[in-house]
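Laboratory data are not the source of any read-out in this text; all were calculated from the coordinates shown. Computed from a prediction, not measured in an experiment: that's the story for all the values here. Cβ atoms are built from the backbone, for glycine too; each structure is taken alone.
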Structure P
Amino acid sequence: MVFPAFLDTNVVYSATLNDLLLRLGELEVFRPLWSKDVLRELETALVRNAGVSPDKARRRIGHMQAAFPTAEVHDYEGLVPHLSCDPKDRHILAAAITGQALVLRASRA
């Protein structure tokens with residue numbers, strides 16, 4: 001089985017990087033993971049910062065979900081309050097832990 005890697009919003013925000021990572025996921029170089037919070041942040045960032053229409057942002061996310069139907073991690077919310085990292089990053093770490101990610105891919109702007 002390929003290793004699971006959790007993808008944060010800022011990694012899938014760039015269309016080019018998102019495309020590359022998901023193509024690698026299709027080739028089973030790794031298994032992408034994300035959460036509903038990451039997808040919600042992605043939609044907001046695409047609309048607010050990239051000027052993408054809400055329909056196009058939702059369509060992009062829908063394509064991601066259709067291509068990787070098992071990528072979304074569920075039931076991680078209970079872990080969030082027990083983590084001591086930056087409060088804005090707790091949902092990311094909680095989902096990565098719950099999804100048993102071996103890699104957490106995030107980038108800092």
Structure Q
Amino acid sequence: MISSDIMRGYHDIIICLLLAEGDNYGYMLSAQIEARSRGKYQIKEATLYSALNRLEKNGCIISYEGNETFGRSRTYYRLSSIGKQFLREKAMEWQDTQEVINEFFKETNYE
């Protein structure tokens with residue numbers, strides 16, 4: 001299981017990457033995160049909705065009401081043009097981050 005401390009800085013990126021594949025709602029995003037991580041990471045509901053609210057406030061995603069389920073309509077989320085730009089920037093940052101961390105693993109004897 002991956003520590004939530006390590007994942008904390010990547011929640012927004014992961015959510016936006018999933019929404020880049022298509023609109024979705026909270027529960028399904030959570031299920032996709034667990035499935036894509038092959039069960040190594042499960043995002044807490046409060047963490048997910050906090051990230052969704054932050055992303056919407058920052059203009060990266062847009063929410064809208066979807067189909068009714070058991071009498072209630074679901075809130076769906078869509079990636080905005082600001083969110084697409086956010087992902088482009090984070091993709092470049094991710095490449096740099098990987099290079100830096102990999103250098104430390106190469107140079108360190110941690111056994």
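When semi-axes √(5λ) of the Cα gyration tensor in Å is computed for each of P, Q, which one produces 21, 18, 12?
Numbers: P: 21, 18, 12; Q: 30, 17, 10.
Computed on structure P.
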Computing helix-only ellipticity at 222 nm (-39500 (n - 2.57) for each DSSP H run of 4 or more, over all residues; to 500) for each of P, Q, the value -18500 comes from structure Q
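For distance in nm of label points 7 Å out along Cα→Cβ at positions 12 and 52, which structure out of P, Q has the highest calculated value?
Q
Just checking, which of P, Q has the largest value of relative contact order in percent (Cα under 8 Å, 6 or more apart)?
On the way: P: 40; Q: 27.
Structure P comes out on top.
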Where is mean count of other Cβ atoms within 10 Å over residues 76-83 largest, in which of P, Q? Q
